[in-house]
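Nothing in this text is a laboratory measurement; each read-out follows from the coordinates by a stated rule. What you see is a predicted model; the values in this text were computed from it and never measured. Cβ atoms are built from the backbone, for glycine too; each structure is taken alone.
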Structure I
Amino acid sequence: MAYGTRAGFDAIRTLAFGGISGTYAAVGSATTDHARVIRFVNSTNVDVFISLDGAIDHIRLASGSFLLVDFTANKVRDDGLFISVGTIFYTKGVSELGGPASGAVWIEVISAVAGGV
C-alpha cells in the first residue's frame, strides 16, 4: 500500500542570541515544502517577536518558552492550512527589553512531502 503524502523533517533553523537585535533577522532558510507542524522555541533571556514577512510582528514568544502550531491536526489528505513553500521566518528582540545575553531562537518544521513511502 502506498500513501500520497509523507512527513518530512526540515533541518532545524537557528539564530543565536548574538544575531538577535531590535530589527528582524532571518532564522534559517526558506521552507521547501508545505509546512504542517511548526515549533517556535525561544531559549533566550528576553521575549522575541516572530514574523513571516520581516516587517510585521506576528507572534510574541516569551523568554524560555515555545509555541507548537499544528495546522493540519488529524488530517489525512492534503487539505487544511499550511505555511507556503518559500516562507522565511524572522525574529527580533522586543525593544523595551533590550537584546538577549544568552540562548537562541530555533524553528522546527514538519512538512508535507508529495509522493509515497
Structure II
Amino acid sequence: MIYGIGCDMTEIDRLKKAIESEHFYKRVFSEDERNELAIKNIPPQSVAACFAAKEAFSKSIGTGVRGFGLHEISLLHTENGKPYLALSGQAKIIANNLQIKLFHVSVSHTGSQVMCVVVAEQ
C-alpha cells in the first residue's frame, strides 16, 4: 500500500556552490554518499540528485525536513545503477514507526535541473 509520494526539483548550479562548503557537505551528505560521490568524482548532477532525494523522502513521509538530519538519508546505487534510499538514525526510526517497508526512487536530470520522486510503501 502506498503511504505517500514526494517529489523535488533542484537546480544543479545551486548545489555546485553549496558543496564548496565543507560544513554543508558533511552536514547534508552521509559518509556512504560522500564515498560514492568521490568514486564518481562528484559530478554536480549526482550531488543535486542526492539532495533532491532527501527532500522527496521528507515529503513522501509527510513530515518535511523535521525530526531527522539530512545526512541520515542516503541516495545510493546498486551495482546496476538503480537508485535506492538507505536510512539511519531518526529517519529510520520515523520510517519504521510509520510502518514503511520500501521506498521507490526515480531520479532524472537535464543540464540544469534534477528531479527526484520517492514513493513510500507500507
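Numbers for the structure displayed
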item: Computed 0 for helix-only ellipticity at 222 nm (-39500 (n - 2.57) for each DSSP H run of 4 or more, over all residues; to 500) - originating structure among I, II; result: I
item: At a computed 3.4 (distance in nm of label points 7 Å out along Cα→Cβ at positions 35 and 99), which of I, II; result: II
item: Parent structure of the calculated result 1.1, given that distance in nm of label points 7 Å out along Cα→Cβ at positions 67 and 107 is the read-out and I, II the choices; result: I
item: Label whose coordinates, when relative contact order in percent (Cα under 8 Å, 6 or more apart) is calculated, return 48 (choices I, II); result: I
item: Among I, II, structure where distance in nm of label points 7 Å out along Cα→Cβ at positions 59 and 91 as derived comes to 1.6; result: II
